[in-house]
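Each structure below is given as structure tokens.
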Structure P
Amino acid sequence: MKNQTNTLNRISELENVVSLAKTFDAEGRNQVVNACSELYNLVEGDYYSVGAEVLIKDMYNDLKQGDFAAPFMCEQKKQKFELYKTMYINNVFPKMESK
């Protein structure tokens, strides 16, 4: 349980980084890249553990691949971050607690 709590705390920290990142400059886009990558690394194993491995490929492509260089595309990545964070908190995390 402590590990899952740590994961949720870290996701909250990453969410704050993503929401504050200014994608009009390279530093802000880099913050989004790093946060998306870390989110993927944090939750990938849990998705497998609860039988949601069908989402892993799409999650990988959405969070770790693609065009982060253009501000508009990076803003789209912010939305993907929010999507997978919400899916994790609402669907995966409760199943992890019951294990």
Structure Q
Amino acid sequence: MKLASIVNEDTDHLLALIDRRGGRVLWNRERDGRWYQAQILVDLFDATEIRLNWGGTRRSRGGCRSIIVDGIAESARRTLVRRLCQRRAWHGYVRQADR
């Protein structure tokens, strides 16, 4: 599958989860055991956020970030999600099947 179609598929999937206001997407990179997770949550103030977590088995460095997506225009939200998915694909991460 071409990189552009993988990015489009991942982008559409993540945007659907944002619209549903819940779920997660997990990417994995087999060569070094690194992983990256985007989890869609609703916080205490009813705001939708993307919580990004990453880590791996070989490198201890991991971390997390949160992005509040409420108040972001639809086109800007799509661009943000697309760039996130592009970066995962460029670095060799593959989205894991939904569970």
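What follows draws every value from the coordinates through simple rules; no lab data is involved. Note that the structure is a prediction, hence the values are computed from the model and not measured. Cβ atoms are built from the backbone, for glycine too; each structure is taken alone.
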Origin of the value -12000, where helix-only ellipticity at 222 nm (-39500 (n - 2.57) for each DSSP H run of 4 or more, over all residues; to 500) was derived from one of P, Q: Q
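From P, Q, which structure was relative contact order in percent (Cα under 8 Å, 6 or more apart) = 28 calculated on? Spell out each step's value before the answer.
Numbers: P: 34; Q: 28.
Clearly, the read-out refers to Q.
So P(r) over Cα pairs in 10 Å bins from 0, in percent, for residues 31-70 alone, computed for just one structure, reads 32, 50, 17, 1; which one of P, Q is that? Walk me through the numbers on the way to the answer.
Numbers: P: 32, 50, 17, 1; Q: 29, 41, 21, 8.
Answer for the origin of the read-out: P.
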Origin of the value 15.2, where mean count of other Cβ atoms within 10 Å over residues 7-14 was derived from one of P, Q: P
